[in-house]
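In structure tokens below, several structures.
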Structure P
Amino acid sequence: MAGNRKSSFGPGFLVTAAFIGPGTVTSCTIAGAKFGYALIYALVFAVIMTVILQEMTGRLSLASGRDLGQALREFPKSFFTRVVFIVITLTAITLGCAAYEAGNIIGGSIGLEAVTSVSQKYWVGLISLIAFLLLGRQKYKYVEKFLILLVLLMSFSFLTTFLLIKPDISSMIKGLVPTIPSGSLYLTLALIGTTVVPYNLFLHSSAVKEKWQNRWDLKSARKDLLVSISLGGFISIAIIVTSAAAFFEHNIVISNGIQMAQQLKPLFGNLTNVLFGLGFFAAGLSSALTAPYAAAFASAGILGWKGGQTSKGFKCVWASVILVGFIVSLFNIKPLAVIIFAQVANGLILPVASIFLLIVLNNRKKMGDLANSWKQNILGGIIIVIVSCLGIWNIIKLFLA
């Protein structure tokens, strides 16, 4: 029996659109400016981790017909542990998405300001309105197609800038060898942390469930992931390489990502300024769409809401996330306490969700022939150790700051 062959792409591009946000662009830019090509290996490693984890969430949805949120809801046995688990997970995902939505909106508006010179406050309103109208259509396929376009725009912008730079290929290859230059640990973890994102596990599993209906579509789901996540990895690497060539090799110090667009202007003229501005805009808008969507999908699955995207609860969650992001962006409010809480909670949720995935994917009664092999269990176990260390580090660094 053949699966749905209407389209082989979609859910994976949502994941790429989510992790290539202003935070990733800024982290990659600073990593290239400070350490040259030395941290490329961290991104390659993060991309591999992301593909493995997201493949597991897709396989869960195709085999069981449930997304990750629905599966998590059924996992705790006692009423008390179920309530605690639901509260912690929902708080981390929903508040986390709301806290970072502002950064996404501001990032996109800064990109447009760099291209047009129009004040970013106007663009804040436009980006928020676009997100609201697009998600308000209540059609996954529209969001999917729009995000694919944004990912392609990012690819064009950043990869074209990469070609303009004409980087040193041998230095790039050396960057694939793991090293930790003095003072680079924080950025190394940041590059991994901005790529392996907890809410993407919920977003991808829900998107796979929306797009494909049965286990015969696993090949399409894997192809979608490999193409889209690899493309996202190339975009991130292109930003590091471009930044390294423009700043590290000329001993120029920068403090944030969008500064790159301004300082590249003397080297490459208005073309690079426009390309980087459009790329930054696409990164901000794509993440501004996926964060509310992820929060709504996770909430609907964990709380067991019926009606999917048409339910009042689903609409209320994504609308609230956009509203919070808009207010914080417009009035320049610093939601520090919420962001700190979200970081701590997300640092705990990624390991917990990864452990749960491994447990469920070994349940042959539910997973059938899509259950984990021993090789997949070994890979999953290694990833759990790594994301657990990342989670602990994220919590520790908050108290060291």
Structure Q
Amino acid sequence: MSLAGVQAAEQQKKASGPDYYNLAVGPVSLRFQSEMGVEFNDNVNYSSTGKQADIGLRPGMNVRALWPVTEQNSLYFSTGIGYIHYLQTPTLDHLYITPDSNLAFKMYAGDFVINYHDRFSITEDVAQSPTISGTGNFGQIENTLGVGVDWDLNQLILSFGYDHDSMWATASRFQRIDHSSELFNLRAAFAVRPTTTAGFELGGGLTAYDQKVLNDNTHFSIGPFYQAQLSQHFSTKLSAGFVSYSFSTNGTVSDLHSLNSFYADASFTHHVNRWFDHAVSVGHQFQVGTSSSLVDLYYARYQANWNLFREVPFSTHLTYSHGEESGGTSQVFDQYDVGFSVAYQITQKLAGTVSYDLLLKNSNLPFANYVQNRLVFDFRYSF
């Protein structure tokens, strides 16, 4: 849920603005948005042969709420819920809840900031699970309940976090991935300068599967991180360290018992001028697989934002990942995602977005290759 955690944090930061909400009910500020999207997809089953093209209709609703319980303690709620209906392949119809959905209570007590949170989502995006191919029916229900504590000691901030994470597959054929995890993290961040932070972080967890197909495991990682605003227009985030996995022998598809390796991420953001900014991120990480115990993943992401025309932001992106499964299915793959999006504020309350993605996967397993073109028209109305 690292991605969902980041999205939830960004949503809370955005929701702190006084003009963000459009309705007040007593002390509670609310924001409602309705959404309607139309998707044109030439390969809804992510198949190497026998591609099925279809049109999907995507109505939805977004709700945000802020309740300042006291001057220092606030309750946040955020969710986006909708339904996707395909005209030719209704077996792929599904409900979704956006990954930034969460309920959070932020409490201040002296030098401590305590964040109780519950993050939840229902997603069905095969492209975000690169080991999956040949089906458009791979949904995941995920819930993360936990607490985070920050202790502010002026030049030093100590952080502790605990999460109980649960995941279930929506399709019976993938129920082997159903699991729960206990996740812990510790962090010490030093303010080297007003715009520079450095320190160490330690993480770990235990994962247990409901079915004894994939192997239960424990893991931990440790390493330094560095974050700095190097100039008015250039910032960077760096992290790297040691990671270790230990697998039980209770699974049926894996002979992998342990793994010691490294993780790394280097991210850079450059605001060139008011018309152009871009960001790049490269790194190495591990993910739990769907047909194997572990996926060794290298990635590179690039995004450019072009503000050449007033009120018509245009962005382009390119993502590449190279992965290798171990402890089960021996798949080696390369995945590419190239696309763009254009937004326009049609009226004061109505906004439109057009986005296009070309997805390409090459695998050593011939049936796991696919090419997909996806074009989406999306309209949002803020009440």
Structure R
Amino acid sequence: MKTRVLAAAALTASAFTAQAGGIDRSSQFLGPLFEKGGETGSYVQFSYGHIEPNARADGVDDPLKSFDTPGLAFKTDLTDQISVALILEEPYGADIQYDDDSPFLGGGAGVSSNQISLIGRYKFNDNWSGIIGARALKVDGFIDTFTANPFFGGLPPIPVPALVALNAAPSLPISLEADSDYDFGAVVGVAYERPEIALRIALSYNEAIEAEFEGTQTFFTDVARTAILDQKEVQFGVSFPESINLEFQTGIAEGTLLFGSIRHSKYDGFNLTTPDTTAGVAGTPFAADVDGINFVNFADDSTAYNIGVGRQFSERWSASISISYETDSVTPSTTALAPTSGSRGIAIGARYVGDIATISGGISYVEPGDQLVNSASGVADFDDNDAIAFGFRIGFNF
């Protein structure tokens, strides 16, 4: 059976994951590890995806911003039984910004990440192989939100306009900017293959990564975040969730491949809380204890499914179509960073095998599910959401 059909659409089908299911931006699958490579058993690929998401609610101009998902991978065979892969990707991220005149009063977040994975594979025989490796993750970003005013109703009645206003405000704007060094987590897995029917099933487990952050936490007295009330350096930890990935493919007819994946990420309990501190009013003797600020708190796990069919039309051309589904999350949302809930989508892709390079590309349409989000002026109902994603991948065997 011919096995050169590739599920090219999988590149874009998984490029956009509903924000309600976490902040995943890549599937963290291990496809490059199974590439055969050229004469030296080596293979290198570059991938790129671009996503244009939209979420809509009354009084809220689309807060979700477009983003890119570049990636680079290198795989080589050390022996007939041992191969290794180095994978660079941006697995987590968030780009969301509410307008100042929206019910969310200018809140938002920008989070980016870089991850380096070194994965090894040992072939026990022609069918079974074991997978082991490690991931190194670095994250940085900011969050703008609101928190309870520690001075609300607690200041003495001093006739100073700024203090009077501060005493009467139940909540205050707060911002957090922070970054981490590289922190590590293990990867283990197993794969079963039957090359004669293009069958491969790979199951892998990604350990949670305990990231340690340092940053600056700032209280403001105005919604525009120009007047600083108090600023503190903070240190805190965030556990990026463990996940289980299942990848599979099998030939179902001459030149036809069935493929799919399941990714389960344990986002229930994913939490960003800064430690207890104090806040002071500049130029005055007044200060207040501040409980740890909870900036992010996800309340449910995320499971994403993808299944499709690839068809080879010639020695050089193949195409594929796939559908995706991600489970819904808790409603109302526990955070304004997640204005959608779950998703469903469809993707088409194509692949060209050249003399030097293999080029794959695809486009997908995704419908993130409806979600309710609590705001300063009531509940915002996000519906009629959508996203367009496209991407390509170039691979070289040598």
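Looking just at distance in nm of label points 7 Å out along Cα→Cβ at positions 46 and 374, which of the labels P, Q, R belongs to the structure with the highest value?
Comparing P, Q, R by distance in nm of label points 7 Å out along Cα→Cβ at positions 46 and 374, the maximum is at R.
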The highest value of mean count of other Cβ atoms within 10 Å over residues 102-109 among the shown structures P, Q, R is in P
Note: relative contact order in percent (Cα under 8 Å, 6 or more apart) at 12, derived from one of structures P, Q, R, originates from structure Q
Could you tell me which structure in P, Q, R was used to calculate mean count of other Cβ atoms within 10 Å over residues 30-37 as 16.1?
-> Q
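Quick one: Cα Rg over 2.2 N^0.38 Å, for residues 134-301 alone came out at 1.17 when computed from one of P, Q, R, so which one is it?
On the way: P: 1.17; Q: 1.23; R: 1.57.
Source structure for this number: P.
Read-outs throughout are calculated quantities, based only on the coordinates presented, and are distinct from any laboratory measurement. The shown structure was predicted, so the numbers you read here are calculated from the model rather than taken from an experiment. Cβ atoms are built from the backbone, for glycine too; each structure is taken alone.
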